[in-house]
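Next come the structures, one after another.
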Structure 1
Amino acid sequence: MADKPKKLLDQVRDKLRLKNYSYATEKTYVGWIRRYILFHQKRHPADMGKAEIEAFLTHLAVEGNVAPSTQNQALHALLFLYRDVLEQPIIGNVEALRARERRRLPTVLTVEETQRVLNHLEGVYHLIGLLLYGSGLRLQECLSLRVKDIDFARREITVRSGKGDKDRVTMLPEKALPELEAHLVQVRLQYERDLARGYGMAPLPDALARKYPNAPREWAWQFVFPSASLSRNPRRDDGALYRFHLHESQVQRAVHKAARQADINKPVSPHTFRHCFATHLLEAGYDIRTVQELLGHKNVKTTMIYTHVLNRGPRAVRSPLDR
């Protein structure tokens, strides 16, 4: 009896894993493809094409009022589906109504406000806050850090597969060292207890797991901020229990709570620390290209948004009323 063919979304997952896309990208792409199919009354994508993609993207812009980046994300998911899974690449440009660009200045705290929020973070969340602000990390980059990515001797943090699947190096702040060293002592004790119980594995990307089968049990590959519980790997049907990293929502709740306790009347999230990192460096006179490299921005134009929240430009000009 012939094997039953895989469902389309399972084929999408297989192709994404074969090409070493991250689990976050996998969930996002599968979600957009599912929405696309439901939007067209569950028609099979193989029976649709550019016109249906344009209709869906226009719907997102007009009815969904999504941001341009969100619309582009949906487009990339659908282009991947047709090119890599269905092997029916879309020819020509997709002429959908584009989502309206919204220019938003980032929320930036003063140095004093930033310190107040950090002072209200407790336990592991305080250390995470120190690294988000002191190293300019995105939240997912911070939570995805492995022990081997921390170089105490050189005072460096290596960010692996950051946004755009790029690696970069940023500084490890001196003030975070004692807390980070003490934290890793506790993490290692937990790791050794896991090993004694027959666990002690951290999930690795499939390609690395195949190449280095013993790596998931090595100390160097353990997460710096491990989860409190063990769980199965959704990308490996091996029945084993792994220790993943903390979930983003836990940090988000802790930061929101700390901002309220610090009486900050601005919207504050973990990403706000990254905005503060960039702005405070520029305020201190550091070159914008240096800040660009530390942030991992592909284009300096992205970094230049922080110049709009400095005391430069219109704010450096004195009003005639104040003369």
Structure 2
Amino acid sequence: MSAASPASPARSDAAADGAQQARAFAPASVGNIGVGFDVLGHSIDGPRDIATVRRIEEPVVRIRAIRGDVPGADSLPLEAKRNTAGQALISLRAKLGLAHGFELELDKGIPLGSGLGGSAASCVAALVAANALLAKPLSRDALYEFALDGESVSSGSRHGDNVAPMLLGGVVMATSTRMIPLSVPDWLHAVVVHPDQVLETRRARAVLSDPYPLSLVVKQSAHLALFLTGLQRGDTQLLREGLVDLLVEPRRAPLIPGFAAVKAAALDHAALGASISGAGPSCFAWFASRAQASVAAPAMRAAFADAGFDSRAYVTAVSGPRADVIG
């Protein structure tokens, strides 16, 4: 009897455990956090997107299906290069020189045009799932550039205020090249309210095109400095003084019916500050305890109801979850 043939060596780009499929989720996020336009964000414990990624031998990225109960999910492009998740995987394959490809299915849980980072969540979930299929998974920092590539498909620019906190969790400062996690007191909580409105990111960015006077930029810089110092020290007074957006909020607020009343309701219920989440129309407020946040959430929803819009409120620790592989 002849000796058995030796087993074929594993492909260098195959997962170490032989896995051919992985699922991952990415949480929603609050982009900008008011004073940190395009550079600050935090994840929230609320809606999420889920990506299922399969390794395929064909050297392409293919989107097999996009599902979800959120309005408009069935209108998202299946062509990979026009989809945030698809483009993120295309960039990953190209940079690593992978011989194999990926097939992707998305389950959307974050509403489109909500200001909760839905486009970012899709590409981050896809990257985290695909990364689990690599022989040598990359660090979260190494995934960042591919997430920026994916996010740019939707927003038209490379900004990491949504993808960075999704990759790392909590509050993150995001530049064009790096993610910096920031200290967050465990008592700090947020209310994030999403009304039944849709505001496209490109429209929300268009109102920011006119220049700002230097004096206003200087005041905003002071607020940002106060905010970051308050976060690092866990100082509620500094956070309250810093969480005041003089640049973006005044121009975007008219695009969100009911916003002024929602912000007022939050401040009337002891919020440290309140503003627009990402490009809107969702709004957020920070509180010094979960108990305060829980009391304020119904009042914020009632303010949107008075404006004629139903809404959903999420009470969450500011130090929210990061994207991860799920069973």
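Read the figures in this text as sums done on the coordinates, not as results from a lab. Keep in mind the model is a prediction, meaning the values are calculated, not measured. Cβ atoms are built from the backbone, for glycine too; each structure is taken alone.
Cα extents along the principal axes in Å was computed and gave 85, 40, 40; which structure, 1, 2, did it come from? Answer by label: 2. Each of the structures 1, 2 was assessed by FRET efficiency 1/(1 + (r/R0)^6) of positions 111 and 191 (r between Cβ atoms, R0 = 35 Å, to 0.05); the largest value belongs to 2. Out of 1, 2, choose the structure whose coordinates give distance in nm of label points 7 Å out along Cα→Cβ at positions 31 and 279 equal to 0.6 when calculated. Working through the options, I get structure 2. Computing helix-only ellipticity at 222 nm (-39500 (n - 2.57) for each DSSP H run of 4 or more, over all residues; to 500) across structures 1, 2 gives -14000 for structure 1.
Taking relative contact order in percent (Cα under 8 Å, 6 or more apart) as the measure, the highest value among 1, 2 is held by 2. I have 0.45 for FRET efficiency 1/(1 + (r/R0)^6) of positions 167 and 223 (r between Cβ atoms, R0 = 25 Å, to 0.05), calculated from one of the structures 1, 2. Which structure is it? The read-out comes from structure 2. The greatest value of mean count of other Cβ atoms within 10 Å over residues 79-86 among structures 1, 2 is that of 2.
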